[in-house]
Structure I
Amino acid sequence: MVTIGLLALQGDYKAHQKMLHDLGALTKLVRTVADLENLDGLILPGGESTTMGRLLDRYQLRAPLTERLNNGLPAFGTCAGLILLARELENTSTNFAQHGLGVLDARVARNAYGTQVDSFETTLKVPVLNETIRAVFIRAPQIREVGEGVEILAHYEGVPVAVRQNQIMAAAFHPEIAGESRLHKLWLDSIDKG
């Protein structure tokens, strides 16, 4: 049984926690450097990316978390979590290098699908699953570019919305809000095989 940390500084980590429990994983809330110990993986939830980045600094988590991710800690980021994981960010008034983790070889644009009123649900084809999934986009970021080592798992209107680079996975949407557990299971299975 794996133990998955949930970055619990801000955002919808409780929805991820319920989903992980339903899939048979143990969970641990991560708010301090000590909470990073003995984890098999980490979820970076949706929320407000600028606030989350600042809280990473306030609680002195950014450097140790980046180090663990660079050393192979599996991670799954949704919406704001994708933004935190990305190496480069567009559409931001803050210094992303100060607040992000930069471990996913992707360029991401914040709020590219619009404001809160532009939020939507859709069905996405995920070839690696041989199925479609429901996806909820809320002030969603857009993946504008990925590096050679990044696998695109799903597209929306021709644009990547879910990607994987080794054991780091990220989605521009919220599978946990839609009650969609198959991406979580795909990621958990990669940890078991890792």
Structure II
Amino acid sequence: MEKEQFENENYEKVLIPVSILGASLYSIVLMIGFGALFGYIFHLIWGGLLNHLILSSPILFFILILLYILAHEGIHALFAGIFSTNGFKSIKLGIAGYKILFSPYCHCREVLTIKQFLIVSYMPTVILGIIPVIVALLVGRIDFLIIGILMIGGGGGDILYCLRLLKEKQDDYVYELPNDESLMGLVVYRKKMSSQT
């Protein structure tokens, strides 16, 4: 839905800023935390991690990571396009150079319900992070484990957004600010009590 529909007296507009540095640090903490946890579980099931760390092709592995990063944004775009009134015309993909940080992004130009936004936010981490980790633990594939942990870390900003929205009502609305070097965050449109009757 177009943002202009929500800029009226029926909605309370609340800005939820998110620090770019904070989101990056959160991603690193997630990667280290989940890496230690799942690495330990993998070690318990399959033996020493070092026995499994021989990768057949480091270059191929690096290319695979780059493809996973693109897939991460593609999954955001897929789900945002499904939920958007104007479909994929409302989706913008790109790479922001937040000073020295390389940051691929998917931006939806429409307002979504908070429930829809949460789905858009966490699906890449589930598909590219959690599922490969589960497969790694089941079949003993260290490469899947590494990719999964990196993708969980890569979804840190998305997870941080989801955590910031937990206290909001699922049927209220949210708009992600366009990628801009001066501000990163969300605008929540809360239905006022008088507009719900």
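A compact table of results
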read-out: Label whose coordinates, when semi-axes √(5λ) of the Cα gyration tensor in Å, for residues 36-75 alone is calculated, return 18, 12, 8 (choices I, II); value: I
read-out: Which entry (I, II) yields the derived value 34 for relative contact order in percent (Cα under 8 Å, 6 or more apart); value: II
read-out: Top of I, II by volume of the Cα convex hull per residue in Å³, for residues 84-171 alone, largest first; value: II
read-out: Label whose coordinates, when helix-only ellipticity at 222 nm (-39500 (n - 2.57) for each DSSP H run of 4 or more, over all residues; to 500) is calculated, return -16500 (choices I, II); value: II
read-out: Structure with the greatest value (metric distance in nm of label points 7 Å out along Cα→Cβ at positions 20 and 68, set I, II); value: II
read-out: Answer label among I, II for the case where semi-axes √(5λ) of the Cα gyration tensor in Å, calculated from the coordinates, equals 22, 20, 16; value: I
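Each reported figure results from applying straightforward, stated rules to the coordinates on display, with no laboratory input. These figures come from a predicted structure and were not determined experimentally. Cβ atoms are built from the backbone, for glycine too; each structure is taken alone.
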